[in-house]
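Input: structures, listed below.
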Structure 1
Amino acid sequence: MSPSVAELTQGILKGDIAALARAITLVESTNSSHFQKSKAIIEECLPHSGKSIRIGITGVPGVGKSTFIEAFGSYLTGLGKKVAVLAVDPSSSISKGSILGDKTRMQELVKDKNAFIRPSPTGHSLGGVARKTRETIILCEAAGFDTILVETVGVGQSETAVHGMVDFFLLLKLAGAGDELQGIKRGIMEMADAVVINKADGNNIEQAKLAKAEFTKALHLYPPKENGWTTEVLSCSAIQKTGISEIWELIQTYIDATLAKDQISAKRRTQNKYWLLQTIEDQLKHQFYGNKKIKLQLDIMIKKVIDGEMSPFTAAEELLNLAKEP
């Protein structure tokens with residue numbers, strides 16, 4: 001017999017990892033009864049959440065995110081922190097992603113009693129995965145995890161989604177991969193609170209120094225952030241575990257500076273508003289496409305639009321009116 005909402009909630013608040021994992025499974029489920037159960041658990045856990053530092057970590061495949069997260073997470077648990085590693089991976093439904101591999105690659109961290117690694121669900125839209133990750137953050141915080149690392153594995157809008165649920169956003173880059181600044185999306189650079197050049201070891205040390213100088217110069221071209229923070233560029237070697245403590249010190253400096261000005265709570269309030277509106281959009285889409293009448297008519301309307309028999313606007317209006325019918 002599955003545990004009740006009260007049993008799971010009590011387990012989470014006591015720091016029981018098994019209860020936390022079961023509750024997250026309910027959050028990720030598409031079963032309507034599971035949805036109601038998970039909603040009740042989240043409501044119960046909400047007053048006990050919000051006390052962690054939430055850190056987003058992004059970077060292209062091959063930049064060494066898994067190795068970095070293991071080194072960084074192990075450093076933090078060594079300081080007595082409780083670390084949860086979550087992922088936003090909308091690409092996994094197509095490519096099967098790498099986050100499950102990440103869990104096996106983080107062999108030391110996965111054995112650490114003060115760490116919890118949760119791969120993202122596969123086969124969902126970005127909105128669904130991101131919403132579930134955000135709800136998982138609440139559950140992890142209620143379970144006593146004081147540092148949440150949210151990794152984005154996908155590309156495109158996944159970075160924006162992660163930025164919308166964290167306090168500090170870290171962009172990992174690789175030196176020696178040709179023109180360091182080529183192909184960097186302006187938006188991601190603007191979102192980053194720190195740029196970290198990884199794999200600064202061996203023959204790559206000089207290239208890392210050069211990349212650090214280039215990124216520092218490039219960042220001067222961007223307007224200052226609203227909170228007055230200047231994005232810094234650091235380098236590290238996740239394999240040799242060098243530069244990790246400096247990254248944590250920088251994050252703490254950022255947190256202290258923004259806490260003093262009440263900017264973190266203001267940012268989280270803005271994020272909560274964004275997630276409310278995003279959830280409304282997701283629910284409306286789900287209700288629309290789940291409507292039996294719409295399912296019957298959608299392909300017919302699409303064919304009419306493709307064949308030029310009806311304009312997309314007229315077809316959309318008719319379908320939306322159909323969805324309103326009792």
Structure 2
Amino acid sequence: MDGRTLFDQLKDIATEQRNPASMRIDAASIGEILAIINNEDKRVAHAVEEELPYIERAVQLVIEALKAGGRLIYVGAGTSGRLGVLDAVECPPTFGTDPEQIQGMIAGGERAMFRAQEGAEDHERNGANDIDAKETNPTDVVCGIAASLRTPYVVGAVKQAKTRRAKTIYVTTNPRSKLYSQEFLELHRAIDVAICPVVGPEVIMGSTRMKSGTAQKLVLNMITTATMVRLGKVYENMMIDLQMTNRKLEERSKRVIMTITDLDYEAAARALHDAGGHVKTALVMIKAGVTKAEAEKRLDKSHGFVRVAIEGEGRRNA
């Protein structure tokens with residue numbers, strides 16, 4: 001794409017427009033600057049709310065993929081790429097997932113997490129090559145993240161993922177109508193679910209690390225959190241598939257047991273030890289009054305859902 005074509009494309013993108021509310025921000029006091037930013041940020045949650053039906057469809061795709069042994073692979077550049085990587089790396093300590101299950105790809109590779117790699121996002125082939133390198137397959141879901149909609153690296157990755165028969169999600173803060181336009185028809189055809197929270201122009205024109213980044217973070221949080229809840233990684237509203245890889249997580253595991261069962265610290269520590277360090281097993285042992293072997297059997301039968309293991313098959317959706 002030549003410079004003039006790119007110029008014409010950018011000038012029509014929602015995230016590249018000027019925000020009337022911040023036209024005099026350069027003359028504002030610190031307090032006024034913060035108020036402007038805060039007022040604009042208030043729009044983000046509502047924009048995400050409008051997309052809940054599409055986020056639900058995306059979550060269903062991810063659940064099906066992980067159940068089938070597939071992966072969720074985030075793809076982005078710059079801020080969008082960093083947000084995808086961040087969401088991916090937070091899942092193992094939070095939900096006890098295998099690091100291979102949820103992954104993040106960023107244009108420019110690992111170095112781009114800490115220092116911008118200018119130009120890395122400019123070629124669709126780079127994204128396609130990275131998808132090929134991941135050996136993406138029909139059990140996977142690839143989620144492209146591009147505030148501007150048009151990021152070549154992300155577009156190339158998603159199109160290649162569809163060629164490899166993976167399911168595809170696209171998160172952008174430009175309107176869905178733009179995605180459906182003739183200009184993006186080829187990309188549109190490669191997407192199974194588009195999530196398009198329209199947050200409006202940024203306080204600083206084009207600085208999509210602001211409202212757009214916040215909206216993307218909210219959406220990614222929803223996708224993985226809702227998925228993990230429906231995969232049995234949560235009991236009541238507590239993380240129960242913790243990996244005790246450090247002292248903090250070990251103590252958090254004890255606190256989870258104490259909170260749910262009303263045991264004191266010493267009793268919770270003993271229960272965790274008797275369960276082989278497995279929080280789910282300890283909870284079923286205590287709440288159902290069964291042995292470790294019986295608790296493990298119940299958890300296996302319930303596919304890891306603690307509530308079902310404790311209360312029986314009929315209470316799964318209680």
Structure 3
Amino acid sequence: MNKNNSIKRGVSLYSFQEEYFLRQMNLEEIIATSAKLGIQGIEIIGDQMIPDYPNVSEEFYEQWHDWMKKYNVTPTCLDMFLDWNIYKGRSMTFDEKVESVRKDIIAANRLGCSVIRVIASTEPEVLAAVVPEAEKYNVRLGLEIHSPLHVEHERVQRWLATYEKVKSPYLGLVPDMGIFVKKFPRVISDRWVRDGMKPEMAKFVVEAYNRHDGLQGLDDGLKKMGATPADINKAMVATHFVHSEPRRILDIMPYIFHIHAKFYEMLPEYYEYSIPYEEIVPILIEGGYTGYLSSEYEGNRHIQDAFEVDSTEQVRRQQTMFKQLLGEA
């Protein structure tokens with residue numbers, strides 16, 4: 001950690017999803033790899049890597065803490081998903097949602113995580129109802145600002161309005177840095193071409209996004225180029241990406257206690273192709289952010305059809321970039 005800031009470096013184990021799914025790395029090996037990369041903070045998705053979650057066995061908790069001690073790392077955040085469609089023929093009731101989040105809070109506490117990344121579809125009123133449990137177990141709940149949401153989005157403003165009423169330090173936000181996509185990820189548009197889209201169509205979408213003047217008429221433009229319904233469906237993915245002004249994050253800084261450092265493609269020169277971390281990190285330092293920057297690699301799914309995925313190298317590059325930007329290197 002640099003004496004000029006208190007930002008810490010972490011990783012979401014979600015970053016290694018490709019190797020984990022293919023059984024090329026198990027959970028311990030992923031934790032060990034993270035430690036070898038000099039990463040202190042460990043974030044885990046319960047539904048992805050914890051057997052029978054949320055009904056976690058005592059054996060798993062014991063093994064987890066043994067790993068934390070063995071590799072000298074710190075559990076930071078548990079990612080939760082409110083599965084409101086779990087019951088056949090109906091959605092969860094409000095009380096059932098509250099009970100589900102209570103289970104997440106207890107699990108986070110047992111894992112040693114002080115933060116839960118709350119999926120954005122969770123109503124803030126549900127979180128308000130579990131504040132006593134959050135305080136009891138010392139676990140903060142952060143709704144994720146994930147594209148196509150952004151700081152000014154009406155849903156985020158509704159969250160903040162609820163927080164203002166509740167006034168609990170245990171309720172906050174987990175911004176995903178995917179809300180600052182300046183250039184459309186080429187790993188995605190390249191995949192479109194490999195999947196059959198004409199290169200000129202992919203280029204048309206990318207250039208439309210990169211102008212940052214809205215994507216109105218995108219489908220009409222593609223139709224004039226002879227796009228198929230499949231082409232248009234792919235292209236509409238661009239409408240779910242967001243290019244926000246990085247300084248707007250200062251408006252919500254008091255509510256931020258964890259950050260998903262999303263990335264799609266780390267280049268050998270140690271910068272991210274789409275997200276301008278060289279602009280973002282200095283703003284976080286200026287705002288006094290003291291939590292973790294948790295690496296979240298999401299380019300894997302877009303290259304796996306044609307290239308070998310090396311999540312370890314991609315995470316290493318981003319962590320090297322963070323060391324440089326944070327004054328550690």
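Given that Rg and Dmax of the Cα atoms in Å, for residues 29-76 alone, derived from a single structure, equals 16.6, 40, which label among 1, 2, 3 identifies that structure? Don't skip to the answer; put the middle values down first.
Working: 1: 16.6, 40; 2: 17.5, 55; 3: 10.9, 31.
The correct label is 1.
For which of 1, 2, 3 does mean count of other Cβ atoms within 10 Å over residues 109-116, calculated from the coordinates, equal 21.2?
Details: 1: 17.8; 2: 12.2; 3: 21.2.
Of the options listed, only 3 reproduces it.
If semi-axes √(5λ) of the Cα gyration tensor in Å comes out at 36, 27, 19 when worked out from the coordinates, which of 1, 2, 3 was used?
Working: 1: 36, 27, 19; 2: 41, 23, 17; 3: 31, 24, 22.
Among 1, 2, 3, the structure yielding 36, 27, 19 for semi-axes √(5λ) of the Cα gyration tensor in Å is 1.
Suppose distance in nm of label points 7 Å out along Cα→Cβ at positions 53 and 277 works out to 3.0; of 1, 2, 3, which structure was it derived from?
Working: 1: 3.0; 2: 4.7; 3: 2.3.
Structure 1 accounts for this read-out.
Laboratory data are not the source of any read-out in this text; all were calculated from the coordinates shown. Computed from a predicted model, the values in this text were never measured in an experiment. Cβ atoms are built from the backbone, for glycine too; each structure is taken alone.
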